[in-house]
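Please treat every number below as a calculation from the coordinates, not as lab data. Being a predicted model, the structure only gives us computed values, none of them experimental. Cβ atoms are built from the backbone, for glycine too; each structure is taken alone.
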Structure 1
Amino acid sequence: MAKLKIGVLVSMGHDIESEIKKVRDLNLSSCQLATWDPESYTDENAARINKACAEYDVEISALWTGTPGKHAWNFTEGPTTIGLVPPDLRAMRVDALLKGAEFASKIGAPDTITHAGFIPENPNDPLYEGTIEALRTVAVKNKELGLHFCFETGQETPITMLRAIVDIGTGNLGVNFDPANLLMYGKANPVDALDILGPYVRGVHAKDGEYPTEPDKLGVEKPMGDGRVNFPAFVPKLKSFGYAGALTIEREISGDQQIADIKKAIAILEPLC
């Protein structure tokens, strides 16, 4: 089996070229590109990205499509602000995700990714059906463009995510598996969660973290190796499901320490790939 690629998550900010160059400066050839601004989905930016990727020989494994409006990354406001679960935000966010799919096709990204939100555990919850319909709309658009639409793990338990995938049923759905998020939201042990979601994994955020210890706050993200994700067990099990994509390092800080932590993560992952 071929070795897994190591990538890094980069932001589609104003200086797109520098972000793509950062991937090559880390001696990597793969990245996920992330943006929260639908206004950035322009033909000019697509051309800039395609030119920079060709210049630095970098491939984009997925476009991480954030959505407009308030997002509260906690357990108290999160259910009413994140993803497509809040009814008052759905239409605006579906529109943004449809635009994201169109942009992904222009930059050659095979997948789009987003946080669906705190999908209700109870499929009879009044919010469940509307959430599924909104997600189906986005999935159908991705399918028309030849793309996969992927759920990022975090706010929902693995079985709830699996139920949503089956209920949407478009055949082009996948999971961007963030093991740290499963810990930080207190939803699952990531190694065990592969037993539920392993066949659907199309992308991975190589990130570390801890379980939450306060009722209203998420667990803390950590540099790889300092948290609770057991990468020596996680990566081989991931590969046992036939995963052949990238391990995309995500470190949610900035500056010199971010680069140092990314390099540390590369050193941990390379022997496992």
Structure 2
Amino acid sequence: MRIDAHHHFWKYTVAEYDWIDDSMARIRRDFLPADLEAELRAAGIDGAVSVQARQTLEESEFLLGLADAHDFLKAVVGWVPLIEPDVAEPLDRFRANPKFRGVRHVLQGEADDRYMLREDFNRGISLLADRNLVYDILIFERHLPQTLQLVDRHPKQTFVLDHIAKPRIKDGALSPWQSLIIELAHRPNVYCKVSGMVTEADYKSWTPEQLRPYFDTVLSAFGPKRILFGSDWPVCLVACEYGRWAEIVRGWISELSPAEQARILGGTAAEAYGL
């Protein structure tokens, strides 16, 4: 099964999606399952993992409702208030739905770059492993040192790194991202999504060749068994059509064995999220 391990749905409002600035005006509209299903079919993708875009319990309920109504939506990575003492209640409520497979917090949006090291946040993370829930890590490059500390606190927790930790592709910078991502990959409980790369480059002038060193780094560091293909649709549309991104990734992995290609295009996602 070929899986897009990272996409979003929303009913657009200015208040809830204020991060969509004028340069991203193309995605200031609703994006719902019918829109994604057409993209998946055209690109030869069989299913997808829905990831939260709002930090509300309503968001998790919204995504689970869509997943229940559409078989091609294989899993949901939702949001719960990890820092709250009673977070076990929503975790257990959502976990009753077999498509609730993980949790994410928008760490990149926190004013405190060390938010992930808070004791209350780590208490919340500590509740996930026993519930067989993944934690998706959404950060910028500058958060990688703290991320190493977070992961080391939870050796039994499965983590999935979103968007290869958002390196400064627009600036052509590989350092210090490269050395830190290699260090993170030494932790066997961390997977890495090849997604969100085009929007870290210049939206209009990026090239696949510009992105290739970043892909090569994560491929070497994590190997095909811990890399997941993801689109970051519809956010990717500000810089790249869905089909083009799928073609670029397939081109990058074309020299790998069929088994390795199958891992990146779906097998790893199935393993990481228990699909």
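Can you say which of 1, 2 returns 14.9 when mean count of other Cβ atoms within 10 Å over residues 29-36 is computed? Spell out each step's value before the answer.
On the way: 1: 20.4; 2: 14.9.
That value comes from structure 2.
Suppose you compute distance in nm of label points 7 Å out along Cα→Cβ at positions 45 and 213 for every structure in 1, 2: which one lands on 2.7? Write out the running numbers ahead of the final one.
Values: 1: 3.9; 2: 2.7.
Structure of origin is 2.
With FRET efficiency 1/(1 + (r/R0)^6) of positions 37 and 85 (r between Cβ atoms, R0 = 25 Å, to 0.05) coming out at 0.05, pick the structure among 1, 2 it was computed from.
Checking each candidate, the match is 2.
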*1, 2: which one has helix-only ellipticity at 222 nm (-39500 (n - 2.57) for each DSSP H run of 4 or more, over all residues; to 500), as calculated, at -10000?*
2
*Where is percent of Cα pairs over 24 Å apart, for residues 69-220 alone largest, in which of 1, 2?*
2
_Say we calculate mean count of other Cβ atoms within 10 Å over residues 229-236 for every structure; which of 1, 2 gives the highest result?_
2
_Comparing 1, 2, where is relative contact order in percent (Cα under 8 Å, 6 or more apart) highest?_
2
